[in-house]
Structure 1
Amino acid sequence: MIQEILKSKKKAFKAAALSVACLLNHEFEVERYRKSREYDPIVGVSFTGLFDFCVHAFGTPWLKWWEAGRPNSQEGKTFKEKEAKFLDSWRKIVKETVWEYCDKHNLRRPNRCTTVQPAGTKSLLTGAAPGWHPPKAQRFIRRITFRKNDPIALACMDYGYSVVPSQSDKDENGCLLDNPFDPRCTEWLVEIPTEVSWANIDGADQIDINNFSALAQFDFYMQVQKFYTEHNTSATVEFRENEIEGLAKAIHNAIENNEGYISAALLARFSANATFPRLPFEPISKEEYLSLQNKVIERKVNNDFFDALNKYDVGELSEAGPAGCDSDKCLLPLAKPKD
């Protein structure tokens, strides 16, 4: 079973490497871009769902190690060696594949071939954790922002998902609107109950992901940066006030010791897991998840999403789809134009 998984991973990374290597054939019209490519050709093969992969590979003990802060115990050293082995093997597959392609087609070999790009809606809709990051919870409501009457959102509605007005749509008293078809509503939120692939592994849902320390997150991020990424790893480390000093020291040491650190976004986290209505992510219990899934089934009027989409698509989907930024890291209320 393990060998089959390893073979499938090798095929996946090889396919990803070939898909970016062929981009090196592109001829830029702008001279400075052509010069940049000539001096420093780079490509970037990324992945998503690393955290999920590790849970399936190492089981609940790995999660408990995370919960303990990823201490440098004997068990921890073994876990880190295994993480590094996977990451390094994927990096080598990518590099070898890209370089073989370049040699075959007389192209200059890229200096860097691997990265972890910002992971947004596309990966989250597959149920995968974004990039290397832990998910928000084992089960959560994922809310995706669409324009009002967007064809995809209308198809989601037929498919059974709940649609509500956005966080910025309020009445004259400042209360959130409830009816998505209210004339005052300008944007929609499609609510998707989500369960991670490992949520039902024995003991996995007993781990409080919200309590994972900033240092544990930074340690895992640096594993990716050291053993996989040759360019840069998109990272957001969430911290509480009492973690600032320790996190600052960890970042300083990584720079001082030339461990490959480039940059990471830092996001304050509420100690009490405080929230506000209609967040992009809302953690829920297993009971709430099952209840919401049953309601999706009850509301569903079309079991074929593509068919539902064709019902509303009038050939203008190039402008349709999720908002460019609908994560809790960059979702800020916008001032509405005055009438």
Structure 2
Amino acid sequence: MNRTELLLLQAKKKILILDGAMGTMIQRYGLGEDDFRTPELATVKKSLKGNNDLLSISRPDIIREIHSEYFKAGADIIETNTFSSTSIAQEDYGLQHLAYTLNLQSARLARQTAIEFTDLTPDQPRFVAGALGPTNRTASISPDVNDPGYRAITFDQLAEAYREQVRGLLDGGVDLLLVETVFDTLNAKAALYAIQEVYDERDIQLNPEDGGIPIMVSGTITDASGRTLSGQTTEAFLISISHVPLFSVGLNCALGAKELRPYLKVMAEEAPFLVSVYPNAGLPNEFGAYDQGPEEMNSQVEAFLKEGWVNILGGCCGTTPDHIRIIARTASKYAPRKLKTEQVEN
């Protein structure tokens, strides 16, 4: 049985647990500028502190430790440390030439950790999702209020950057690809287009049911308007990406579990794919920190489980292994959401 077949089998058996926040955990280490530099980067003039994806190269011990903590907490799937590992995002640091290497090394780190934990718990195989973030530019919205027709990035530029990222993640051995924190669906479409092109290059099937490497997409509802930043409702977002045979679609970031409830309900009722959700630990306080503890978040997430809305569950900003541990225990008591085809068959 290959990795995709094993993943599909596990998804039918249980609610899969995704890891929690990477940035929240990195902050606990109190890192300085030197932690983000390798000897090769010693002469880079720009400050590199805060470029967390670089730690996969400069401090791989920290990233491996964070992955391990989430696996110990019960995660089935961990995300690679590649949220900003596109040439577009890395251009802010003058490190766009490192994009492929960042993805390759991050994927290898996560894969090695997943293998170790799978060996420890063969009845709970562990998987790696290659994280593709939204980049720091949007293809649908002008950053200049005086020039609404201006765009800081084009579709083709996004697709080229994502192609490079996808190649690095696949070469590093990821089991899935996760296009996440989608605030502009045109950016996500560029990512999906890039994935399809690389799959064609490598003769990889697009549909996981045919043995292809599964693709997850997770959108972000930015506020109480119930829309993405580029203006789509949850239903519109779902429709606009449903041309791809996805493994899962869902929501993450921006809001806590309580605030995500009405939008997740729409996703659960309409999606022809598995549904994922990984909320923030509540809403940020006035200092930008997240105060919601594991117990409170768990009680809000359990409402989703009782409704049968979820197949994949984890945490975003502010969440830690403590959050994932209690969520994993609670999720084990519930059956995964059934697809519409399964509901008809039963």
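Each value in this text was obtained by applying a stated rule to the coordinates, not by laboratory testing. This one's a predicted model, so the numbers in the text were calculated from it and none came from an experiment. Cβ atoms are built from the backbone, for glycine too; each structure is taken alone.
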Q: State the single structure among 1, 2 that was used to calculate log10 I(q)/I(0) by the Debye sum over Cα atoms at q = 0.16 Å⁻¹, giving -1.59.
A: 2
Q.
Between 1, 2, which one scores greatest on FRET efficiency 1/(1 + (r/R0)^6) of positions 107 and 163 (r between Cβ atoms, R0 = 41 Å, to 0.05)?
A. 2
Q: Kindly point out which one of 1, 2 the value 23 was derived from, the read-out being relative contact order in percent (Cα under 8 Å, 6 or more apart).
A: 1
(Q) By the measure FRET efficiency 1/(1 + (r/R0)^6) of positions 75 and 155 (r between Cβ atoms, R0 = 35 Å, to 0.05), tell me the structure among 1, 2 with the highest figure. (A) 2
Q. A value of 23.5 was computed for mean count of other Cβ atoms within 10 Å over residues 179-186; which of 1, 2 is the source structure?
A. 2
Q. Looking at structures 1, 2, which one was distance in nm of label points 7 Å out along Cα→Cβ at positions 187 and 227 calculated from, given that it came out as 1.7?
A. 2
